[in-house]
1. Of the structures labelled I, II, one was used to calculate relative contact order in percent (Cα under 8 Å, 6 or more apart), giving 19. Name it.
2. So helix-only ellipticity at 222 nm (-39500 (n - 2.57) for each DSSP H run of 4 or more, over all residues; to 500), computed for just one structure, reads -2000; which one of I, II is that?
3. Assign the value 141, calculated as volume of the Cα convex hull per residue in Å³, to the correct structure from I, II.
4. If distance in nm of label points 7 Å out along Cα→Cβ at positions 141 and 181 computes to 4.2, which of I, II did it come from?
Structure I
Amino acid sequence: MVLAALLAGLQAASAADVTGTVTLSGTPPPEKPNDLIKNDPVCGKLHTDTVTTHFYVVGAKQELADVVITIKGAPKSSGESAPPVVLDQSGCLYTPQILAIQTGQKLVVKNSDPVMHNVHIIPGADSGNKEANKAQAQGAPDISFSFATPESFLKFKCDVHPWMFAWVTVVDNPYFAVSDKDGNFKIANVPPGKYTIEATHRKANGGKPVSKEVEVKADGAKVDFTLEVPKAQ
């Protein structure tokens, strides 16, 4: 037991960060105006600018946001003790639209709007996660969820406002990230070793992950990805 504790402590001490940047190759299709939200008598008043889709969030140098980065082969664990992740309903939109959590980790859904929403979770048919559909009135308490099974892009929607979607990736280890508006990501405290790291976007590469091999050493590792706009959109 003492030896195991020492080895665990040594591994934790030598854990390091995996960082990188995701860029997009190709020109994404133009985002479309959201006429449904514009014409809604309540939700439309919550926005001064035109609301559009956000299928591709791309920076000036083709940096790509909303890419989920995961590490395969890392030790599995539950996220019950991890800090909760917040998914807000604000301006009749889910914010953020793309996020990732660990199995067992609490996901807190808020309603910051002056209207009723309902949180409708639609898992994949064979995922093992359960469908849920809960109403959330204006000013109602937060609703908490957790998921036991890994799943990519678990769908959240609001049946009251059919344009509202969010996508939650559930991972069975704590080593994951979502690229920011500058395409950057950081996965912290990864144990040393050789892994497969994957980058997945809902639209780029047709939704298929791009994989690379990485070795995490004492000084960490850097891995960059390039995803492509599919020829047929």
Structure II
Amino acid sequence: MTRKLFVFQFLVLAAAVAATAILYPHLAERVATHWGLHGQPNGYSSKATLFLFGPGLLVFTMLLTALLPWLSPRHFEVDTFRMAYRRIMAYLFVMFAYFDAVMLWLASGHAVNAGRAIVGGVCLFLVLIGNLLGKVRRNFYIGVRTPWTIANERVWNSTHRFAAKTLVAAGALGLLFSIVGLAGWPVYAILAGALAPVIYSLVYYKQLERRGELGNGAAGGAAE
């Protein structure tokens, strides 16, 4: 983790802790923490869980950002795509901070369609990381990690170029659906955009297998 990224994450975390602590005495004992496709709350928890879902999740993301390079096994290091990795983790951190802000806003009694706000945030996140997927190299933590992409580098690279397009398209379409208020449709767009690369990786792997072009399973050959 770079110093700039750590300072940014620490400042956002400090702001999240401060906001939760300031608002805490004024919140109801139970607050909404889960919403259905139509934006209606369908799950409630003690207001103390706001520290867990907010600052707690941010701390966990910071730890992941720092630890995943160390945890990565040889030949599958996230350091092989260091800049893309840092940006993806920064986007993930910001998304969780945004979710925390939405929950605090709602818990404070303000009216907002939580379903649209949260799903819209996920869609924007997909657009942002979709633009980075083509730079992600084989690893066990980030990307389209199917048995076929992990087994072969050529399949991994081709699948992630394809996934970059489907996730950006799904995220943009889902965001549009959220803005115009088509409940449920953003989720369908997200699922389609995420599932398509999984199917693609299987089909492409089997094509290479039939043609005898898989090469060494570990090295997987050069990227197309």
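1. It must be structure II, since only it matches.
2. Details: I: -2000; II: -21500.
Only structure I yields this read-out.
3. This figure was derived from I.
4. On the way: I: 3.5; II: 4.2.
So the calculation was done on II.
Coordinate-derived values only; no laboratory data. Since we're looking at a predicted model, the values are computed, not measured. Cβ atoms are built from the backbone, for glycine too; each structure is taken alone.
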